[in-house]
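Colleague: What follows is a set of structures for review.
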Structure P
Amino acid sequence: MNKDDINQEPGDRKEENRNESKEWINKAEAFIDETAEKIHESDAYRETGKVVEAATKKLFREAGKWWGKTEQYFNKHK
């Protein structure tokens, strides 16, 4: 703390702290946005997306097969 901080009115210090906090929040948001953009542009992210898509398709195909088998079973045993 310097002499100027001590001589300031409490309201002035609060406003200064708010402005400083807003600055840090803006810097953090900018950093997050920049980092997210780098991740989205990476080859690893693209490859992961392809792998997840393939796994999801496989999972739903298997679920569809089991659904069909279940319907057949219940239709036979009514």
Structure Q
Amino acid sequence: MEFIDTVIGPWTIKEWAIGLVIFGVLLQIGTTIKHKFLADKATGNLRKARCPACRWNGKVSKFHHTCPKCGNNIVRA
């Protein structure tokens, strides 16, 4: 196990490995937050809706008031 205590630059191999793991976790968290923000931004004007006449369920613009399938009024969910 002396290999782990080998010094490379200012840190040991064990410290480099821990640093890389922490960097990977932080990178993953940043990527997840970025994707969540972009998904919310892309669907910001869409609202869940359903049609009581034909039982259609889906997302429509917040300004849309008719069912895309049958043309009847929709109900916001």
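Any read-out appearing in this document is the output of simple, stated calculations on the displayed coordinates, not a laboratory observation. Keep in mind it's a predicted model, so treat the numbers as computed, not measured. Cβ atoms are built from the backbone, for glycine too; each structure is taken alone.
Colleague: Of structures P, Q, which gives 4.0 when distance in nm of label points 7 Å out along Cα→Cβ at positions 27 and 59 is computed from the coordinates?
Modeller: P
Colleague: One of P, Q was used to compute distance in nm of label points 7 Å out along Cα→Cβ at positions 19 and 51, and the result was 6.0. Which label is that?
Modeller: Checking each candidate, the match is Q.
Colleague: For Kirkwood radius over Cα pairs in Å, the calculated result is 16.8, so let me know which of P, Q that is.
Modeller: The read-out comes from structure Q.
Colleague: Further question on the same structure: For the read-out helix-only ellipticity at 222 nm (-39500 (n - 2.57) for each DSSP H run of 4 or more, over all residues; to 500), a value of -14000 was computed from one structure; give its label from P, Q.
Modeller: Going label by label, the one that fits is Q.
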